[in-house]
Structure P
Amino acid sequence: MCRRLISAFAMLFLSALPMVASPAAEAIRVGRFEVDATPPVGSPLAYDPMKEATMQLSCRGVVILGDQQPIVLCSVDWIGISNDGHRVFRQRLAEAAGTTPQRVAVHAVHQHDAPRLDFSAESILSELGLSGTMFNVVHARTVIDNASAAVARAVEQAEPVTHVGLGEGVVEEVASNRRIQGPDGQVLWTRYTSGASQERNREAPVGLIDPTVKLIVFFQGDRPLVALTYYACHPQSYYRTGGANPDFPGIARGMREKATDTFHIHFNGAGGNIGAGKWNDGSPPYRQILAERLAAGMEKAWLSVRRTPVGIGDLGWAVEPVALPLGQHVVPEELQQRLADPATPDRPEVAKTLVWARRCLAGEKIDLQCLRLGQARVLHMPGELCVEYQLAAQKMRPELFVAMTAYGEYAPGYICTEVAYSQGGYEASQRASHVAPEVERVLTAGMKKLLEADTR
């Protein structure tokens, strides 16, 4: 009887003590997901009908779990995802993860022998009897359905993370600036991936680039769980083949997965004005050559990784909604007239721009996002952003590891610096960019606010 009383009092005493969470409960957890994003033969790619799949396209990412709502990072081997395509993609992944769309980042890698996605433009085109001319609608919805199911499984199967590794490596002879400028700063020509002016493209200087690939690795003890890579460069070796493929970044990603036995997710940085034009003649062998060079830089980053312990307090997510200024040359009435004319080339692109113009004029904002992971900050940005933004972000917090991915909301087109709009060149042309020069001030202020935020 006495022993039973002592035991009862002991149990009562212990139940009154504060609960101490287990290490697993206090850990960040990460789950990975991947689904096939390759459309069927006959589907529209960005520029041509699809004849074959030379390599599989991938939709892949991670779900990061802490003590706040989940964070979802997704990378898709498509050229771009815009307007309601971007909104729906984020909304569906958010529902699957049990979070909000503001905590979901969806980015394209921007390969050119790949589809584009815009449900808003599809609605306009459908009214004109052009449904399905921009992308394969059934396939796009299937990819989103499959990705949503994969995200839900990733949440269930998420594993505890004990350490995060950060590394970077220089990539040799891949990136070069596309805007070849004269002494007065004016653009003399655009150094595209390849073409008739290949000799002068090779002779011109590399120009302003970010030569490094950045790497973030989630570890459980000594075991790497998943790796994220970031590199700013147009991902084209050659294209308009009719063969869907993830081009040299996809090949490099696969090479590093095999070498490390670790799932890799690749994000395209602020590579709007960056391409491989100096180092690439557009012939098929250069796809593998560029892939090997990028993979070599990824390997350098892997070998440079420094691991540090992480806990829930090291994880954060900040969002800054911004209204991007619409370019004065983007006039909805003119776009509507062009859409009504059957002779207008690339009416899907016109429809996409019309939707973007309406959104801007309605005062709609888009989300800039920032992942905080220990000493790392990753900015998630819209459009075909020029590399100056990436370099500026790194200078804002030089004591931190700052990475960037662009090609989120694709509707703005190219986003240049303010001065670039007075220098000419394709990226700053009315055809390519759907924002005003003041966009630099808006994005710079947003980046600065995000990088200074310590909110969760």
Structure Q
Amino acid sequence: MDDALFLARIQFGLNVGFHILFPAITIGLAWIVAWFRIQYERTRDDAWLRTYKLWLKVFALTFAMGIVTGVTMSFQFGTNWPGYMNAVGNVAGPLLAYEVLTAFFLEATFLGVMLFGMNRVSGRVHVTSALIVAAGTTLSAFWILALNSWMQTPTGHTTIGRTLVAASWWHVIFNPSFPYRFVHMLLASGITASFVVAGLSAWRLLAAPADEAALKTLRFGAGLAAVLVPLQIVAGDMHGLNTLEHQPAKIAALEAIWHTERGAPLTLVGIPNDAQRRTDFAIMVPKGASLILAHDANAELKGLDAFHDHPPVAPTFFAFRLMVGMGMLMLALAWGSQYWFLGKMRAEPPRWLLWAFAGFTFSGWVATLAGWIVTEVGRQPWLVTGILRTSDAVGPAGGAKLGSSLTAYALTYTAMLLAYMVTLTHMSRKGS
């Protein structure tokens, strides 16, 4: 891989990775904020009103960060990856446009009503606006996941001359992996948002233990996570079966299955060794991979030796285990906390539990980014599977330009991320 291609991939990965942090919160948080608004409308309890106003500020700030980083990301299609739009722009372009026309304008318009219309419109209209914004965030995810899924498992297209066009938009959008990726992302966002709510609420309670509103939102966030994480495990299993069918090379890479075999073992931990085609220091469960991936302990799983092109093993292998490991820790915390919130007659949580939730505030980001690495690196060397190689889409920018712009992006995003996290923790600590 030449330096320009490597730097272009790192730069786009940085941009997409930074951008995804914010939709990973807003998609789920929008529905949580709408629920808080409904609770206030139903009870007229001032605690719910304070809760709604605080979390609306968090949502608005996060939404704005997502817009800024999304615009930057879209420019890179032209600057770094012109071959992408030249090759598949007739499919990708409309899907990106649909996201703006049907989702972004909806969110932006009614977010204004949420922010400034509390005392200017009726309660029913204000609640409806909150629900429309929440629906808009989900619709935005629908279009983006439709495009990303099509790049993973492309269907519904045809070629006219040298131009690739959509033959059936229905099959382009509802491609084989789309339903699984869409559900997986919605649940991931719901889990991420629930831990943000629980974590920042715990941070507030460490400073103000008597804050009833913060205690309510801590219980709500922990309870929501306790429900969503098991659902995500089921959805992940279904997504894995789909990936095994349509992207077996990705499965072979993330499980470090070097050779095709029946009853393949599951590697819990280890260090992939590409040179020797083995996994060093591996701890394995006999027949575990076949049982989990194919639901048959004696099923045959294709190894990396069955593919001429396959993804790099180490990044997908480690990222997948980071995603699963973080998910298990989140499940343990969410379920364990119910001992205080439900099992002991809704007793107040101990300070160590508050610190635990505060420490897990952004744990959803870790799992989401790890899952994104599995998804995107696991597609390599293809940008659009079977249609466009990543190396064929890169632009003419040289290594020096890419290196300097990558450094600028990294420094800017680090400052933005620190400012965002400090602002959120400061807002939550004050409770307003």
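Laboratory data are not the source of any read-out in this text; all were calculated from the coordinates shown. These numbers were taken from a predicted model, which means no experiment stands behind them. Cβ atoms are built from the backbone, for glycine too; each structure is taken alone.
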Practice item. Given a value of 18.4 for mean count of other Cβ atoms within 10 Å over residues 130-137, point me to the structure among P, Q it was derived from. Key: P
Exercise for review: Identify the structure, out of P, Q, from whose coordinates FRET efficiency 1/(1 + (r/R0)^6) of positions 170 and 274 (r between Cβ atoms, R0 = 25 Å, to 0.05) was calculated to give 0.95.
Suggested key: P
Exercise for review: Could you tell me which structure in P, Q was used to calculate mean count of other Cβ atoms within 10 Å over residues 242-249 as 23.2?
Suggested key: P
**Study point:** Entry that produces -10500 once helix-only ellipticity at 222 nm (-39500 (n - 2.57) for each DSSP H run of 4 or more, over all residues; to 500) is calculated, selected from P, Q
**Key:** P
Study note, to complete from the structure: When P, Q are compared on mean count of other Cβ atoms within 10 Å over residues 34-41, the highest value belongs to Q
Review point. For structures P, Q, which has the highest computed value of distance in nm of label points 7 Å out along Cα→Cβ at positions 114 and 138?
Key: P
